[in-house]
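Please treat every number below as a calculation from the coordinates, not as lab data. Quantities reported herein were computed from a predicted structural model and do not represent experimental measurements. Cβ atoms are built from the backbone, for glycine too; each structure is taken alone.
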Structure P
């Protein structure tokens, strides 16, 4: 009897260990700007079973931009934040925020700048100090690209925070803001109808297309507590990106997510989001972005190498 009890206990323990090894880990993920190609990866990857394969369950919610995403991670209301602006992350980290960069998100950007069709502004050179130029939230990638648009074209404008892409579109069309930003697919149908005019692509700017202007971040406390969970997240995320560029069903899946036609979905991916933009294991242009962060008062001085080593927890580094 004693031997049988011991065997049953051993079998029970073995069963518990197997169940534990395959237990599903949950991650709360804050994603900036819903409806975009690169904001769809978590939702689509989960839908097609990639994250489940890595024993992960994502609880996704969307924010109005990078600043709001950053705050969700700092407060601990989310574990992972997708696509906050790199400068905002530098600034928050320098002030002691418990955040880490776990992946690059976008080197370059798919954003474009637009005006109402009736606007006298034809190109960025036509922008004057009397005009208003939109960005989403403080600390976002759109704030950085707006600053660079003005700098590279040597013009001035009053910057206005307008929130997410649909809210910005409304602000432009109602005359509250002169120049808005958008990200495909949003606004392309309005362009086809002649309601808006695109005046510039953000990737036309040298300082934007060569730098990792957005990143993916994690709450430092949870990352230290569950590093294996985050390693699995990055692997699943990369596998999802690979699937989005290789599987013929991907445009239809994105079309369903973004509520657009499959033809528009294909155009958005192929024209605005080259796969080379989405390099998870690299952060390009750190020295240049550091200087921008100082000039724009995100940080008072460059982060030291020791600080960067603490902040950057890219794939394979932990």
Structure Q
């Protein structure tokens, strides 16, 4: 009988704790080292916190998108929710300049939740594929914003509202970083609850989960609602440091999906880690920052995202096939 080398046990324990996201943690570490080598001042506190602040909206969106993808669905409406949130807030302040920050922010979060609820109900009750449902929702929101503003949003966001996106707590820690930490902690807590098991079981096999007593429609609707709330929170941050634009959230839906896939989450559901999905968002932001420092055109970002999605999904599919073969033939035998 052979025994495992005790010197490698700690590494195996670490690998098990990191789960399917191990490659993205390695990638993130490599990118951060490359950034430090390219720009020696990158790790100065102000510079590094500015990097995290820029990544915060995408990290929050990736956490929300993870919940939807891991249960077997997609949410393409999050970028449009970000745009609509920024524009609606500006229009509200233009009409009601004395409106409370808490009321406007709470209203945006509620609107995001209702948008997610509607997408979830259409997907589960009317059996419309989530890709089509949320694509339609994205087009509806973009069209509504254009119709309302004529393509040029009116008004501006007051400093009180923009504080969360570009202000600091204690004079040094950006509120956006705190919001990112709170949202990340909430996502991790959620995925350590019983809801996590039902969410992943739903994505792994809807029929099996239903036979086990899981209310799969309810689980998926909740995932869409939480994704909508995450998008609304991201809108508050984006409005804070980018200002008002009819293109404020453009492309965020694909960046969020890219981040989740980069984190090793399987498209189609059933496997993946929310921490790895958020690490994927940081990795994507680090990659874009590195390309910018190297003088690579920002127009290539979409190309980079496409390559990442194809490569990550291809590798994930191959890994999943190997895992399924091992489960089917654990002894290493060949099928008859």
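Out of P, Q, choose the structure whose coordinates give mean count of other Cβ atoms within 10 Å over residues 31-38 equal to 23.8 when calculated. Checking each candidate, the match is P. Here helix-only ellipticity at 222 nm (-39500 (n - 2.57) for each DSSP H run of 4 or more, over all residues; to 500) has been calculated and equals -24500, so which of P, Q was it run on? Structure Q accounts for this read-out. Look at distance in nm of label points 7 Å out along Cα→Cβ at positions 39 and 55 for each of P, Q: the largest one is in P. When relative contact order in percent (Cα under 8 Å, 6 or more apart) is computed across structures P, Q, the figure 25 traces back to P. Could you tell me which structure in P, Q was used to calculate Cα Rg over 2.2 N^0.38 Å, for residues 103-238 alone as 1.26? Corresponding structure: Q. Thinking of P, Q, which structure, once Cα extents along the principal axes in Å, for residues 159-302 alone is computed, gives back 50, 44, 27? The read-out comes from structure P. Identify the structure, out of P, Q, from whose coordinates distance in nm of label points 7 Å out along Cα→Cβ at positions 135 and 255 was calculated to give 3.7. Going through each structure in turn, the value belongs to P.
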